[in-house]
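**Student:** There are structures below to look over.
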Structure I
Amino acid sequence: MYIDSSQITLYPQGNLALQMQSNFSVSEILANLSISSLNPMQEELTAEIHAKKEVLLLSPTGSGKTLAFLLPVYQLLQKGEGRVQCLVLTPSRELAIQIEQVWKKMATGYKVSCCYGGHDMQTEVQNLAEAPALLIGTPGRIADHIKRQTFSEEGLRVLILDEFDKSLALGFEEEMAYIIGSLSHLQKRVFVSATDTVSIPSFATLGEITELNFLQTKDSSADLLIKQVISTEKDKVNKLYELLCYINQEPALIFCNHRDAVERTSSLLKEKGVENAAFHGGMEQMEREQALIQFRNGSIRFLVATDLAARGLDIPEMKHVIHFHLPSTEAEFTHRNGRTARMHASGTAYLLMHTEEFLPSYIQTKPAILNISTSTKPPKPSEWVTIYINGGKKDKLNKIDIVGFLIQKGKLEKSDLGLIIVKDFNSFVAVKKAEAKKMLQLVQNEKIKGTKYKIVIAK
């Protein structure tokens with residue numbers, strides 16, 4: 001049965017009756033997201049969040065968990081409250097931003113604020129002065145705001161801990177304990193994860209958890225091939241290059257265990273003429289955002305990353321995941337591989353190993369060895385490039401404005417334009433590489449809606 005919010009009116013919970021006061025039905029919200037209907041996991045979680053105090057959702061990467069908890073959150077919000085009503089904690093800035101973007105696309109009319117390390121604190125304080133109904137953030141930054149008393153916790157009834165196991169693995173246990181201990185009026189707690197390998201700490205739960213496990217509804221390994229690629233050299237970059245030549249134009253995620261390995265591997269691939277981007281927690285926020293955007297829009301086909309990219313990021317389905325280094329745990333191995341063979345698609349995980357390396361104990365069956373010819377041609381560069389515009393939603397710019405400007409002033413065709421992402425203060429546009437240089441010359445002295453913006457190729 002599909003849930004229609006127009007049929008939902010009252011949700012008693014403890015001493016509080018949370019009434020559905022929104023003006024939008026579920027079908028309207030889904031239309032804003034270009035989704036026709038909820039999947040079974042989303043339906044069940046929506047019902048359980050309304051009915052229970054504590055819910056644990058275990059569901060694979062790419063299954064729609066963000067919408068699954070945001071929809072009932074929307075239904076539980078009360079108009080005119082004037083205080084933060086729901087807090088979503090996430091382990092990374094990227095995941096926090098992604099959840100915020102989904103909420104904005106839902107177009108609920110409720111204010112949202114996003115807080116995370118690396119973001120200007122004063123800007124966040126100003127945003128919280130007019131309290132959002134939904135607050136999203138990383139544990140360290142949210143704990144900081146609670147200590148500063150920049151928002152009131154008195155109206156906060158719902159707590160979502162997304163990828164809570166990752167937050168624990170990253171060392172946020174103390175901050176999470178402090179935050180949860182500070183929220184004395186909580187009535188609903190929702191824990192979300194893509195793995196069932198960790199337990200919920202005692203400080204986070206009242207012990208009344210209803211578990212929804214969707215991890216076993218589909219054999220995730222059924223459509224995933226695992227292959228070994230053997231390097232005779234301990235420095236496996238040359239073999240990685242050969243593997244990328246073999247993959248050619250299809251996007252791939254390349255996982256390394258450490259930040260310095262990501263930087264080194266990315267640089268060496270560039271020296272060999274392979275376009276790629278690096279992604280790890282030590283990079284500046286803008287650098288990380290641009291790397292992900294270029295990967296999403298196809299102007300970069302290969303992303304070299306730490307396990308930060310293993311889950312919780314808005315990146316497309318792909319056929320290839322490469323383990324340049326194998327992770328130490330089975331959970332991270334599973335999360336990395338979860339970037340491919342998702343939602344009934346097929347994919348391949350490649351284990352790049354030196355001849356003297358041994359398979360970790362969590363890989364029970366020895367994978368087949370993929371023999372790659374050294375005469376393979378280098379991977380073709382992307383036909384797309386990313387254009388940066390230093391204006392966004394806060395400047396009243398939208399996708400229609402940008403498309404119209406680039407077609408009228410830049411003399412582009414619609415087919416020359418790819419994915420367009422408009423953020424608060426900047427925008428990114430995928431443009432056919434063959435047309436980009438000419439377009440940039442044409443728009444150099446032009447204005448968008450009466451304002452001159454910096455328009456350049458993104459680094």
Structure II
Amino acid sequence: MNTDNPIIKKALANIGIKTLNEMQQAVLDTATNKDLVLISPTGSGKTLAFLLPLLPLLNSEEKQIQALIIAPSRELALQIETVFRSLGAGYKVNCVYGGHPIRTEKKSLEHPPAVLIGTPGRVVDHLERGNIHLDSVRTLILDEFDKSLELGFLKEMKEILSYLPGVRRRVLTSATEAVQIPPFTGIMAPVRLSYLSEARQSKGLKVYKVQSPVKDKLETLYKLLGELKGGSALIFCNLREAVERVSHFLTEKGVSNEYFHGGMEQPERERALSLFRNGSATVFISTDLAARGLDIPEVKNVIHYHLPLNEEAYIHRNGRTARMHAEGNAFLILNEIETVPEYIQPEPDEFFLPEKAKVPLRSEWVTLTINKGKRDKISKKDVVGFLFQKGGLGKDELGIVEVKESCSYAAVRRDKINDLLSRIREEKIKGMKAKFN
């Protein structure tokens with residue numbers, strides 16, 4: 001199969017891609033009657049790589065689920081759904097995950113999708129309630145399988161696979177070579193493609209160590225952010241409590257930031273990701289949950305506020321910057337009792353901070369929140385049209401727009417937000433009253 005296939009050609013045209021990267025092309029060239037194990041780092045485009053070969057296998061006449069994609073996190077499942085929709089193949093797709101009511105998903109599943117994407121726990125819930133039937137599934141994709149095992153989803157995945165009698169092809173992706181493939185997956189003599197070695201030797205990555213004169217690194221972090229000239233920064237902490245503590249400190253210092261960890265409610269997580277994606281927050285603080293499997297843009301700077309727990313975590317964190325041919329920086333903040341881990345070679349250069357901290361640059365974007373979303377039949381096109389017509393914004397004054405289940409987010413130039421709010425406060429969007437803030 002290649003990019004001359006009319007279905008694939010049309011999908012690539014829909015997303016504006018002319019040339020696939022080496023890994024994506026290799027996956028496309030793999031025979032679709034063979035199982036595939038793809039080892040590739042976060043950010044390498046593997047979602048597109050496993051979705052493209054799937055499209056010609058789908059049958060528009062069949063009214064049952066034909067492909068099942070299992071992902072370890074809600075965010076990754078939603079990201080896969082977004083990519084699939086963007087391909088414009090015309091097939092129904094549903095995404096099921098915890099953190100929101102199961103009844104809304106049940107209603108949508110009454111007409112089975114061609115492609116079902118979900119987290120292990122929620123897929124099991126639907127199976128046990130009889131909301132879905134998987135007898136007709138021919139393609140199974142286990143995305144970030146190593147992460148699913150790490151998060152303890154072995155039992156759920158084993159149960160799901162027991163409901164799949166007719167699978168003809170299995171695709172398993174992983175961001176680590178060390179993954180053990182259990183017999184229950186049914187993967188036999190797979191084609192194995194690995195692109196990890198390239199990630200370990202990212203030519204565009206510069207690594208620095210930053211010395212904190214005291215055990216508490218907050219002031220050192222603030223000084224470092226002041227030296228980054230407004231470039232995006234992803235800060236990694238090892239504990240949820242530390243993530244919130246760092247965020248609270250930076251907020252008090254007037255630094256626009258968002259934080260993210262597994263203990264947050266789904267709407268909070270989605271909001272934080274949206275604000276980081278659209279550039280309203282250039283600083284994002286997270287546990288290692290953000291090291292992989294999240295739909296966030298490439299960042300300029302990765303900051304290890306806490307040292308990673310092992311080499312693998314270090315590689316995944318750094319994989320958020322200097323992707324492909326881009327350049328990026330990684331900073332290790334060390335207090336007086338910490339040293340650079342042995343696996344980081346060569347020893348990083350020291351990044352010296354000034355005596356007096358510079359105030360970190362603010363983003364030129366802020367986010368407008370509208371309390372209407374998909375459940376109100378609001379689309380991205382509706383939001384854009386409303387902000388242009390009723391809000392009087394120019395094309396360069398509106399940034400990324402995202403429509404969620406119950407609300408919408410739009411990035412607006414900071415110097416235009418007050419005028420915009422005064423213009424739209426009493427206006428209706430698609431005939432509905434809404435709150436704008």
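**Student:** When you work out mean count of other Cβ atoms within 10 Å over residues 154-161 for each of the structures I, II, which one comes out largest?
**Tutor:** Between I, II, the highest calculated value is found for I.
**Student:** Using the calculated result 19.0, 61 for Rg and Dmax of the Cα atoms in Å, for residues 138-345 alone, pick out the matching structure from I, II. Can you show the working numbers first?
**Tutor:** On the way: I: 19.7, 62; II: 19.0, 61.
Matching structure: II.
**Student:** Moving on to the next point. Who wins on FRET efficiency 1/(1 + (r/R0)^6) of positions 122 and 330 (r between Cβ atoms, R0 = 35 Å, to 0.05) among I, II, i.e. which is largest?
**Tutor:** Numbers: I: 0.25; II: 0.50.
Answer by largest value of FRET efficiency 1/(1 + (r/R0)^6) of positions 122 and 330 (r between Cβ atoms, R0 = 35 Å, to 0.05): II.
**Student:** If mean count of other Cβ atoms within 10 Å over residues 130-137 comes out at 21.5 when worked out from the coordinates, which of I, II was used?
**Tutor:** Working: I: 21.5; II: 16.9.
The structure behind it is I.
**Student:** To test your reading of the models, identify which of I, II gives 0.10 for FRET efficiency 1/(1 + (r/R0)^6) of positions 90 and 210 (r between Cβ atoms, R0 = 35 Å, to 0.05) when calculated. Before the final figure, lay out each step's value.
**Tutor:** Working: I: 0.95; II: 0.10.
Matching structure: II.
Laboratory data are not the source of any read-out in this text; all were calculated from the coordinates shown. Model, not experiment: these values are computed from the prediction. Cβ atoms are built from the backbone, for glycine too; each structure is taken alone.
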